[in-house]
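Engineer: Pasting the structures in now, so scroll down.
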Structure I
Amino acid sequence: MFYRLILSNSDAKIILVLIPRVASIFFVIFQVLGMVSYPGGTIHDLSTNGYLFTSNFFSDMGAYQARNGEPNYLSMIFFSISLMLVGGTFALYYLVLPKVFGNNNRNYFLSWIGTIFALGGSICLIGTGLTPTDLVFDLHVFFANNIFHCFLITSFFYSIVIFDTVILEKRYAFGYVVFFISILLYVGVLQFGPSVSTGKSELIFQVVAQKLIVIIFFLTVFHQTFGLSKLQIDQ
């Protein structure tokens, strides 16, 4: 019922093209504002001033208190809003995306498997934004890590679907395969990478890896919108 309501009352292209583009832009804006307003401190150096791009995780912005001990309310608000925004956007995006591949039963089925896990990843995005790492660390880590576990499965199934279909140009399929491989590598970093508590170089490695996968994540979705914008999607 809810799915039919979305499709009957909304332009699918708005959800698949316009909203993801706008949400991506606002995500960047809110993240920049969060970084600018972050007081300072890293895991290994509590005395640093401001946000250090290679030494502070995104989650540092979402903490109730900055690592240098100062209140972090403004940065936390920007961080939370940005993740709730993209979580809601991706939930809508992947709910409508199977409609694009509805002319093939196999692809429609596989795309829905991808969508189910994307919804899980979207919930984890929102959960990450609502769980300050310094107050509920374990729950925050659960949500943050499972964003990538869920979207790893999503990217796997949608890579198969987009490669198999003639609806989108193959360059969009290759883009999704790069997305899948990138998330797979990052999940490997999460599972087997060096601990941030070991030293500053290990912290930088983990922080940079996180920044790269987030950039690839949004570039992939943004790239796909150009292919989807060319399609005639039946309402």
Structure II
Amino acid sequence: MEIIPSIDLMYSKRVEVVSHEVETVFGESDPIEIALFWEKAGANMIHVVDIDAALDTGRRNTSIIEKIIRSVKIPVQVAGGIRDRNQVEEFLSAGAYRVVVRPRPCSTSFAKDFSGLKIVLGIDYLSKNRFRDLGKKSIIFGEEEVVSWVLKLSSSMGLNGVLVTDVGAEGSLNGVREEALGFLKKLGETGLEIMYAGGVSSVKDVLKLRDVGVEGVIIGKALYKGLLSFQELRRVIGG
């Protein structure tokens, strides 16, 4: 299992997000220095999210993300509001390790639009059988149906992994929800690399995620607030 620090960006600054709503902007923070800090701390990958793009504010943080990619020697995974193939290709050309794309759940056109690229499938989880559609609307699908869709995508386009974000827990520091663990366990049976983000606030949370087959835990707020120690987490999971 990997512990993956997250850097959420808005106005080219680090921000904290709760359930996809920006809570705090850290204007004094230099995202490049933050990325270098995590690299020096021993992180094997950094997850960078363009919150402006994800929230359709009309701005994008492409320039600062590309500077982060150039500034560190470890892989950078990019996410946030990436809607089309050209955007994916732009980040990959800039040196991104892989790019997270969140389509409409069970979309039939996704494989055709993004095949042949280093894609991680993003799934926003709301509650049992409820997922986030494009935008902020919710959509209902049986979890087994979503898992079947993931398998079909993997077969047709070769996914580089799946990232589940529990929007209901995101930024809350309330821990990992049991219902999300159930969905993650089902996804783990696909054999794909499964990553998770949302509400992680304790070593116990991380161990629960490991027990259901999660291979990468993306953590932001709990690390920045000092609730979790990156080095202690690595020691506990043997990283």
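Engineer: Which structure, out of I, II, was helix-only ellipticity at 222 nm (-39500 (n - 2.57) for each DSSP H run of 4 or more, over all residues; to 500) derived from, given a value of -10000?
Structural biologist: Details: I: -23500; II: -10000.
Of the options listed, only II reproduces it.
Engineer: Can you spot which of I, II the value 18.5, 58 was calculated from, given it is Rg and Dmax of the Cα atoms in Å?
Structural biologist: Checking each candidate, the match is I.
Engineer: Can you tell which of I, II yields 15.6 when mean count of other Cβ atoms within 10 Å over residues 48-55 is derived from it?
Structural biologist: On the way: I: 15.6; II: 22.2.
Label of the source structure: I.
Engineer: Here is a follow-up. So if we calculate mean count of other Cβ atoms within 10 Å over residues 128-135 for every structure here (I, II), which label has the highest result?
Structural biologist: Numbers: I: 19.4; II: 16.1.
When mean count of other Cβ atoms within 10 Å over residues 128-135 is computed for each of I, II, structure I gives the biggest number.
Engineer: When mean count of other Cβ atoms within 10 Å over residues 152-159 is computed for each of I, II, which one produces 16.4?
Structural biologist: Values: I: 22.9; II: 16.4.
Going through each structure in turn, the value belongs to II.
Engineer: Taking P(r) over Cα pairs in 10 Å bins from 0, in percent, for residues 120-207 alone from the coordinates of each of I, II, which one would give 17, 51, 28, 3? Kindly include the intermediate steps, with their values, before the conclusion.
Structural biologist: Working: I: 17, 35, 31, 14, 4; II: 17, 51, 28, 3.
The read-out was computed on structure II.
Engineer: Going by distance in nm of label points 7 Å out along Cα→Cβ at positions 96 and 160, which of structures I, II comes out largest?
Structural biologist: Numbers: I: 2.6; II: 0.9.
Greatest value across I, II: structure I.
Every number here is computed from the coordinates shown, using simple stated rules; none is lab data. A quick note: this is a predicted structure, and the numbers were derived from the prediction, not measured. Cβ atoms are built from the backbone, for glycine too; each structure is taken alone.
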